[in-house]
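Peer 1: Multiple structures are listed underneath, in structure tokens.
Read the figures in this text as sums done on the coordinates, not as results from a lab. Given the structure is predicted, the values throughout are model-derived calculations rather than measurements. Cβ atoms are built from the backbone, for glycine too; each structure is taken alone.
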Structure P
Amino acid sequence: MQLEATVESDDDAVFRWTLDPAEEATCTLDADGDGIFEHSVEDCDANRSLRHSYDEEGTYHAILVARTHDGRSGQATVTVTID
């Protein structure tokens with residue numbers, strides 16, 4: 001599983017990911033690394049991106065967790081810097 005983030009404006013980041021192997025899963029994203037998953041994406045192999053707006057400048061360590069319907073899971077992390 002791979003996760004990347006692109007900062008597109010002062011406080012917005014777009015997260016994009018790929019699952020390997022590609023299969024139906026539900027993904028949750030903790031965009032700021034605080035342990036609270038702000039976003040949930042059903043069938044995240046087909047829906048591979050989302051936008052998150054940050055309230056404050058800083059460096060964040062985002063975590064994406066993917067869970068398949070048969071109980072397997074994996075995660076990926078990426079660092080996001082908002083200036």
Structure Q
Amino acid sequence: MSKKGDKNMTAKLETAPFDPRFPNQNVTRYCYQSYIDYHRCQKKRGSNYEPCNYFKKVFTSMCPNAWVEKWNDQIEGGTFPGRI
């Protein structure tokens with residue numbers, strides 16, 4: 001049933017690493033802080049600065065998509081409550 005090329009395909013699944021600043025199971029703060037850190041990094045270093053993608057990987061892994069969409073809309077509208 002599998003095709004010839006399928007046997008070489010493997011998926012590498014990762015999640016955000018442990019962060020000692022957020023030791024509890026509630027990841028809301030970790031999610032929000034990673035989102036803020038990503039945008040601060042982009043603002044300070046530019047959109048092509050590769051290390052900023054670490055924060056993006058974390059917040060896309062930890063945050064619900066609806067939150068990220070809402071925050072993106074707030075940033076575009078100038079109503080985001082955090083300091084970036």
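Peer 1: Taking FRET efficiency 1/(1 + (r/R0)^6) of positions 17 and 57 (r between Cβ atoms, R0 = 25 Å, to 0.05) as the quantity of interest, name the structure among P, Q where it is greatest.
Peer 2: Q
Peer 1: Further, regarding this structure: A value of -16000 was derived for helix-only ellipticity at 222 nm (-39500 (n - 2.57) for each DSSP H run of 4 or more, over all residues; to 500); which structure in P, Q was it taken from?
Peer 2: Q
Peer 1: Something else: Consider the structures P, Q: one of them gives 16.4, 53 for Rg and Dmax of the Cα atoms in Å as calculated from the coordinates. Say which.
Peer 2: It was calculated from structure Q.
Peer 1: Using the calculated result 20.8 for mean count of other Cβ atoms within 10 Å over residues 25-32, pick out the matching structure from P, Q.
Peer 2: Clearly, the read-out refers to P.
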